Structures are given as C-alpha cells and as structure tokens.
Structure P
Amino acid sequence: MNYIILILVAIGGIIVGSYLGTRKRGSLIFGQSKRKRENKAKILGFLQNNEKITNNDVEKLYGVSHATAERYLDQLEKNGKLTQHGKIGQNVFYTLK
C-alpha cells in the first residue's frame, strides 16, 4: 500500500514539474523575442528623430551588450531598414534608408 502511494506521488510530481518547466521556458523565449522586436522598433524610432546611430548608442540606450547591439543593427540592415556607413570600427554608423 505504501509503495502505491509513493509511486502516485512521484508520478504527480513529475507531471507538475514538467508542466511548470515547460511553461517557464516558453514564456522566457517569448519574452526575449518580444523585447528584441521592441528594441529594434526603438532603434528605428530613434533614427526618425536623429540623423544617425552607432553601435555604442544602441548599447547605452537599451542596455544591451556590444554583440547584441551589433546583431540588432545587422538584422535591420539586412531587412532593408538601415544603411551602414563605414566598414569597421568606431567610425561605423547607420542611417534610415
């Protein structure tokens, strides 16, 4: 009798744990992609009021890493929203197309 109760409790724990683990993981992924979309929209909004934007501007304005700022700007450029001026280094900046 004790073994049956133990097995039922273990199965219930596994089911609840799986549900909570999946739910948390899914909302985290959704939250990140939503934040990415919002930050990219903010970059475009910034450029409507300013002539240009740099990687450092994106890092400071939105509190993201250098790599993330670069990825946002590259994606916006690939989507035809921005034009990159310069090749490498501190002199690179982006403008609206």
Structure Q
Amino acid sequence: MKDQITWNNIEITIEYKKSCFKAVKDIHGYDLAHVQVTASQPLPITKTGYRSCFLANSIIEEHGGVINFVQAYLDEEARNPEWKKLEAKNAQLSLF
C-alpha cells in the first residue's frame, strides 16, 4: 500500500506492507510490518529523507493505521532539540 501525506509542508510518501515474513508469523505468532517513509528533504526521523523500519503490525493497528503511526512518529521526533535547531536554521534566509 502506498499513501501520500503532507506533514509540516513536507510531501511524504509512505509505503506499507502488513506482513513481510511468513516465518515471523509462524514462529512468533504476529505479523512483521514494513514501513518506508520517503521525502525530498530531511525529516525528524531521517536526515536523508528516507526511513525504513520493521515492526510488529499490532503497533500500526494500535495507532489506527500506518498514516496515523507515521504522523505520531514524526510529531514525537520533532520534539527533539536537534530537529528544532535544523528546522530553525532552514527557516532563516541566507545571503550566502
């Protein structure tokens, strides 16, 4: 599944696969989801604009879906002082 969202005026593509490895479900009893987040600029969760993560699908479901999960993840990491510093730097005009 592929979705587009805008977060803080940044266009983001989210790719989501509910169950990646059948063996995880067979052995551990839960689906292992894969989430990829792509943007053309840094985000609080990635300096490159790309983030890939594997996690229990139940975490995605607890958030009410992948879009809500990614937005919550971005919002939480945006509280980081390092991100706030980068965001302020990018907001200021530069003469050079």
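Laboratory data are not the source of any read-out in this text; all were calculated from the coordinates shown. The model shown is predicted, which means the values in this text are computed figures rather than measured ones. Cβ atoms are built from the backbone, for glycine too; each structure is taken alone.
Quick notes on this structure:
- For helix-only ellipticity at 222 nm (-39500 (n - 2.57) for each DSSP H run of 4 or more, over all residues; to 500) computed as -10500, the structure of P, Q it came from: Q
- Label whose coordinates, when FRET efficiency 1/(1 + (r/R0)^6) of positions 42 and 58 (r between Cβ atoms, R0 = 35 Å, to 0.05) is calculated, return 0.75 (choices P, Q): Q
- Of the structures P, Q, the one that 2.7 was derived from, the read-out being distance in nm of label points 7 Å out along Cα→Cβ at positions 18 and 34: P
- Structure responsible for 1.00, with FRET efficiency 1/(1 + (r/R0)^6) of positions 10 and 66 (r between Cβ atoms, R0 = 35 Å, to 0.05) calculated and labels P, Q on offer: Q
- Identity of the structure behind 15.6, 58 (criterion: Rg and Dmax of the Cα atoms in Å, calculated), options P, Q: Q
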